[in-house]
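Once you scroll down, you'll see the structures, which are given as structure tokens.
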Structure 1
């Protein structure tokens, strides 16, 4: 027995007769019990379907381990009175003590008798005696959301955020009860909650390294999975999360249908040969993404837009909770004959997302690394990821019969400001770098960090526009993502501006690499009239950000002809249905 404690008890034993099934009215008592629970879904046993596809060698022991995961946990929300909270820490999670009894719960991955937990109990006792740790009293009701893995992105996706759905089912409002969170959680944790419109006022932070908590009322929702299997209620929980995100309106659309998750080895398992894998994936029309370099809302947008996803097995792929049903996912996985939980399959089983694995050789002396197997990788791409509808659209080339020249080339330009990183000393000279005709990684213009920065070019006369090409700065993903909130506007007089593109109309785009942002007049549908294909004229073109950031681009090209000149012998449609029907309606 650990010194200073009176034994171990399962939370379900403590709750006993005070466990109420969902939809049942609890009995009226004079005093609330020391522990009570609401069972939202019963546990069950169900055989596990095999992965949707596998490539490379999968050890038999690993596959058998996968298949033996046939037990799904019951899903509950517990209420505990006068409970001590120690942690959370990695491996041991948040340790709970009530009346000297250490609490145990498989549905929380809480085992006070394993070695990491015993060590933490001993450490807590010693630090409190030495005055290195304080006991903090919390009298208001609080929710225990983050437990084991609070600094790991994947645990937030699968273990923590889905608990918000359980709180909703239990009738617990986050407007009246705060979430207890460790101050040393991963920074993405706070950003994820903001994406769900959970404000700072709804959070109570604590320092698990210096504080032990004494909570008068602790609300404890269980996890919705055990090992690699998710409970069927997981699908409802994910739907709730996406509805919360939709209500914020903060997540833009993404045009990318194939994404390859290329993670920094500091943030996940190391893929030996990762550069080769990325090269092959991009040749197969996947766009390489490094999620840790992007804002959370951009990460969510990329996964929502994707239809096919590749990447090393781990946390980043678990963001598939934001994907639609039917998205296909292939995870590069090690092949040591050890625990093969394959949680990605557990997610896919509930969300209707086919998931498979490309096994690479693991190294005995480096089990966290995965060797890249080129043959298995290429075979998987050829057999599983060849749907032509998910190819990136080939950017149309400007119709040179309509516009023989770039009419913005070397025209006067200006911008809202210059920064310390600008190459020129005035806004005009800096802006003119954007129309000097040089498309390479070394030529760009930049404003300072400000609200809604802008850049514009004066075409010198009225032109009928056919296309606008905007070349992003090339480099790291975070640099390229700065223009995610970019818009385009036109004017004939410099006073009244007409917006023709906004952030919802594009995703992250390239530049000198051959993947610029392209606006086509033929595809533009006026949001006010609903008409498509009308002639669009302007003498000024402006690009801007609908956010606070710096605006930095490589080049802006505008193609058009002088207004009033006809470039086609075909008669224009002028009837009441002109441009209102999509091209493929008949």
Structure 2
């Protein structure tokens, strides 16, 4: 039945479910600013009162559901109120309103105040973060919905904001306004395995779907006009229609859709959507198996490029909603944008290593006190190829006349990052995200990371371990023994013990994608488009203690353990 609680009833329910916690303010905390702790395995962000400080006991109220343990309790999750010791960007539940927010933790488990919002409830810019930090700064896409002329096609404004300013709702309601997901469930599901998350997601999509007793949606298309007919049909739908049961039929063909025709439609449509000779996509500069948005599509397909990417977003969202697989594997930063995950300067390394290295040299010059302006003669602009012609595009307003100096090179690196992962494809990316969220609420994806999202959308690949092993090359300390080394044997023993998910994750770690070429591992490509086989590279323990991946070269540095 539909829930129509009054504000008073909702407030009473909230108060009844709240619990008082007491904790000692940690040494790294600052008065008037937030710090992070673990409550029942959930990262919780708490505001330190201005009258309190390190060593003082404070009390705060939070939902009792937060201390409910996940199904598979780990040693970390078993601690009720502790401080997270993992440095880096992590998502927390903001105690003031139970929304999800990114914070950067330092080595002591405290919130790095140089990358924190000015308060736990404010999204104003942080006065501490004056310059882009190549090692720590990160950005998250912010999609603001705005009213448009067509109620079936919501509009939005897309931008990059500092990661600490990105906030996401932590609950999802179905068409009857019933809460089907809340913050405590999201927090607990995050700790589960990928397979468990996937099953949970499927169940929530069923709860989100318009009930079967309502009229199903009939989609009729012609095979020889599949893209045009499908776009016309899907772009005309409102959000409720997008979550109804669909039945697909092909004009002139007999058959009742009980699932088979829908799968056929998704497969045939996917092959057309992700052809990179249509002007909408181009092969990734890093991984030949991944597709990136073509910035020139705005010019090449000027009449309908927005509709195309809105349609792609809706098809991707509906495929995930239905448990269908898509054939196109996208570059990593698109998956991160869908999830609202932080993107840092290091992400450029997995996107275009040569570009990343060139930009990193600017920092090296500045660190060595060389004159960046005289040495490099750069301005705040980038050169782009538009149909074979080179054009200079400013990275900031007036950038063609603004030289890069030792004082502003960090701003230049920041502008380059924003251009590569957002600005140059902003119109296309905006439409893709709007289309995806027409079907899937953003909070529903909060339990996944970007690698899991790729697996969810594209499926676990069938990995032939024998083919993988035969088409592996050896370099470094393993080159002259051709892999006849104990560590190499141990490596393959471990891989053989992996299930399909773990094998796919290992492949993602080393190559940047979980996909296997249709011709097998012999056809793996590097970032230059040439064949680059999976490589085990023997290195000394002094150079690295743990295995290290170089995704541009499909290479895994494997230390020579005793």
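FYI, it's all coordinate maths here, none of it is from the lab. Quick caveat, the model's predicted, so the values are computed rather than measured. Cβ atoms are built from the backbone, for glycine too; each structure is taken alone.
Side notes on the structure shown:
- If mean count of other Cβ atoms within 10 Å over residues 416-423 is computed and equals 20.9, the structure in 1, 2: 2
- When FRET efficiency 1/(1 + (r/R0)^6) of positions 352 and 472 (r between Cβ atoms, R0 = 35 Å, to 0.05) is calculated for each of structures 1, 2, structure 2 gives the greatest result.
- For -9500 (helix-only ellipticity at 222 nm (-39500 (n - 2.57) for each DSSP H run of 4 or more, over all residues; to 500), calculated) the corresponding structure among 1, 2: 2
- For percent of Cα pairs over 47 Å apart computed as 16, the structure of 1, 2 it came from: 2
- Source structure (of 1, 2) for distance in nm of label points 7 Å out along Cα→Cβ at positions 280 and 328, computed value 1.6: 1
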